[in-house]
Structure P
Amino acid sequence: MSIEEYQHTLTEQIQSAIKDNTSSTVLGVAVGEDRYLIPMVEVSEVIQIPKLAYVPLTQPWFLGLANVRGNLYGITDLGVYLGGNPTVFNLKSRILLASPGNKMFGGFIVNSMLGIRNLSEFTPVKSAKKKLPKGVIANYKDTEGRLWRELSLHELIRDEKFLQIARK
């Protein structure tokens with residue numbers, strides 16, 4: 001399967017899940033060594049990494065701007081934004097586009113796609129008195145015991161830190 005066919009199939013699956021409006025349908029992604037589950041209703045599209053327009057004097061997690069069908073998206077290295085180290089992106093890397101409204105457009109680069117899942121496949125994990133990081137809704141374990149974090153892109157886009165891209 002070519003990259004274009006894979007992307008087309010994934011986009012169709014996302015659109016189908018959005019139409020079904022099932023809140024338990026999530027998109028599994030890898031960000032560095034971590035695994036995240038993102039509600040499908042928050043992902044408007046998954047695209048390959050386009051040419052980015054660099055914006056000087058911005059935070060290290062802000063990679064630049066991308067023009068996607070006439071809309072400008074601020075592109076964020078999700079791993080760096082969440083406190084990780086920068087990683088090299090490759091052919092498996094994708095941008096998740098999210099638009100929660102109010103003309104706010106955000107794109108988040110992830111290292112690879114891990115497929116469309118249902119939250120019923122996972123077991124909730126209680127946080128040990130520790131507050132969850134911003135944007136993380138819950139923690140889960142899969143049948144192999146791996147930790148997954150449910151992440152809200154819309155919550156991240158509305159976060160004050162996210163809105164302040166200028167380097168201080």
Structure Q
Amino acid sequence: MPVTNLGRLHLTAAQKTAIDAALTTIETQILAVTINLNAEERNKFGSVNEANKLFVNKDREYYQTQPTLASPDVDWVEFEADYQDRIFADTRLDRIATITRMFSDFKIVHDFDNFQDGLDDYRYSKYKASTKAPGFSEKVEELKQFFPNTNGGGSGDGTSAE
């Protein structure tokens with residue numbers, strides 16, 4: 001017996017609305033302060049790798065602990081604002097990556113359940129077509145196009161739909 005119904009928990013209409021509202025709020029807030037970079041700009045400005053971030057951290061540490069060694073040409077208030085925004089964005093990107101993974105897993109189990117149920121329905125339809133029940137032969141003919149490697153007898157992934 002195949003594993004079925006992995007996605008037993010479902011979002012309510014209210015939960016879907018709340019998620020969409022929260023995403024809209026995030027989009028609205030970030031839209032007000034973000035710059036839309038093109039591919040060339042992303043390459044040019046995105047070159048601050050991990051080693052360079054460590055450099056920035058060390059430079060900030062020097063400013064905080066020995067401000068007499070800091071360059072007067074640097075706007076340190078702006079430097080700190082940029083730093084805090086970078087830290088904020090970085091931690092939120094981690095949270096969003098986790099949320100993305102959660103949504104992906106949520107979708108995967110529901111996709112799997114739909115596919116398994118579809119296979120069950122296809123097997124039933126093939127059975128009913130074999131009994132000459134009206135309409136099932138046409139349904140089987142229409143559905144078997146999705147199983148090109150099995151002549152309509154399997155799921156396309158090595159399992160049999162018979």
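Values in this text are rule-based calculations from the coordinates and carry no lab data. Computed from a prediction, not measured in an experiment: that's the story for all the values here. Cβ atoms are built from the backbone, for glycine too; each structure is taken alone.
Details
- If FRET efficiency 1/(1 + (r/R0)^6) of positions 77 and 141 (r between Cβ atoms, R0 = 41 Å, to 0.05) is computed and equals 0.95, the structure in P, Q: P
- Entry that produces 1.01 once Cα Rg over 2.2 N^0.38 Å is calculated, selected from P, Q: P
- For 18.2 (mean count of other Cβ atoms within 10 Å over residues 61-68, calculated) the corresponding structure among P, Q: P
- Given -22500 for helix-only ellipticity at 222 nm (-39500 (n - 2.57) for each DSSP H run of 4 or more, over all residues; to 500), calculated: source structure among P, Q: Q
- Given 1.35 for Cα Rg over 2.2 N^0.38 Å, for residues 37-84 alone, calculated: source structure among P, Q: Q
- Origin of the derived value 0.15 (FRET efficiency 1/(1 + (r/R0)^6) of positions 29 and 117 (r between Cβ atoms, R0 = 30 Å, to 0.05); candidates P, Q): Q
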